[in-house]
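> The structures come next, written out as structure tokens.
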Structure 1
Amino acid sequence: MAIYQYKIDLIPRQSIVDKYGDIPNNLLIDHEAWERHLNKENIENDFDFEDALTIPWWKERKVLFNEIENFIDSITKLIEWSKDYTDSKSYGNNDTNDFSIGLTDEGYIGDFGVRFDLRELDKKFIENIFVLAKKIDCLLIDRKGNLFEPTFDKLVENIEQSNSFKFVSNPTDFFDKLSSAQIKPE
């Protein structure tokens, strides 16, 4: 992921309600546990911690990828290298705006991540992601754990808090603050 890309994940609304009873504004992302995990020799999915990024939110939802595939094909193209994979599909352009959908062996969605290029926002791409999120009744979560509805206002509010936004707004200031630990990695 490039620093100028803002990453979100789509999480089924009902999975959040099932776990918490309502919709909180923020979910825990354990950045220290992720750092330990990524520094391990073998980083397969053997998580020894639970946070919003390790919970299998899609497991009980049973949303078949082929039920949304036609809509996806109508809004963007499958990335060439992704055509040979059966366990995931990636769409868009890896250098700008894209999304990846992890699939179970049965063809259900297992995870759904999106990246927006903050150097130049593609409003049509964003609108299509919102349509898709609403179609499968999902909320959005960013790298800080902010959970929000798929709307422009909420997206902009959360983008403005992100490291990606700080970088594209003022790269020199961003790196100065990052090197002096005034900004923490996301």
Structure 2
Amino acid sequence: MTTAADVESVLRSVPNPALRILYLAALLRQEAGLGTDDVVVVGGSAIEVYTGGAYVSGDIDICAPVGPVALALARWGFQRPGREWARLDWKVVVDVVGPYPSGSMLHTRVEETPYGPVRLGAVEDLILGRLALIKFWKERAESANVKLLVNLPDIDWSYLADRAAKEDLSDILRSVRPHKSRLRRSTAPGGRRT
């Protein structure tokens, strides 16, 4: 069992916010007794990790079974004033957004940490979510996040185009896709597709 003091010590020792997200998610997954596929870092938190902190999220968004995660967070002293769990003295807010991420588990990536592996939502699904915010909700500020994401390596453009067509996002995807001469296939540092 990992104590609240253990978690606090880990978080204090890691100044990089993106690594803090990964380490906390790994510790939480472990404390809740869940497998690698049971906890997925999604939303802005995943964008922050993928971009190495170029985007900053205000909370840690995860998809996970609520029961075991809630028990672990409560053991660590998190309070739940509303939908999110907060430990303000640690400057950490956790939002358990549901049991399963939308999109493809096949396109998620696993990052290794000293506390075990952490699964991140698919870059492709993050791009689609941001494109939907731009097109349907007129959230123009999301354009900067899309630019960060579409230039990441190892994007499955076929999958992305297929999902974009189904979600009426093809037009906006075409407008943000990098020129083919700039695309290269590689694996993100420290990450692997599973």
Structure 3
Amino acid sequence: MRIQSESIVRHPRDLVFRAYRDELPEIANYMSDIQEIRMLTREDSGEATNLHNVWVAQREIPAFARNIVKPEMLQWDDYAQWDETGWTCEWQLKTRVFTDSVGCGGSNRFVAVDDNTTKVVLEGHLDIDLKHIPGVPRLLAGRIAPKVEAFIVSLITPNLKEVNASLETYLNDKLG
């Protein structure tokens, strides 16, 4: 399933890019459905930065998905390669359970609209194979998978827009 989002952040591109890359744990405090973001590792090499962050969501799981989606699944590892020369970030998300059954990845582009405005463009994908998840009947896996994917994308998509809105509010507060 395709994931996409575009948001405008009313701050210069370099400031938006670096805050997104370097200050996500602080920005998490501005997000309603994220409990926390923890940076586990960071490797800098010139204009490139590799990060491993853990995101912890706080969200109600709908009844149809409770047998499949458990609260611990609402944590994920975010592996990101940031390229400051191209103003891009390539990322891959890994769930904490059923890692072989869930694939999610994509890229963010930071586009300067003008000197004080940045467009953040995210394009990605989410693929779930329920056939290998215990408790999911094989005959139903194909029919349930699109609903589970749609639920997870419904968690991710508003969050993507909220990350950017929260980033803008964070920068407004930080810069006073």
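> Can you tell which of 1, 2, 3 yields 2.6 when distance in nm of label points 7 Å out along Cα→Cβ at positions 8 and 24 is derived from it? All intermediate terms of the calculation are to be shown ahead of the outcome.
Working: 1: 2.0; 2: 1.5; 3: 2.6.
Working through the options, I get structure 3.
> Comparing 1, 2, 3, where is distance in nm of label points 7 Å out along Cα→Cβ at positions 64 and 112 highest? Write down the numbers at each step before the final one.
Details: 1: 1.6; 2: 2.2; 3: 4.6.
Checked 1, 2, 3; max of distance in nm of label points 7 Å out along Cα→Cβ at positions 64 and 112 sits with 3.
Read the figures in this text as sums done on the coordinates, not as results from a lab. Note that the coordinates shown come from a computational prediction; the quantities given were computed from them, not determined experimentally. Cβ atoms are built from the backbone, for glycine too; each structure is taken alone.
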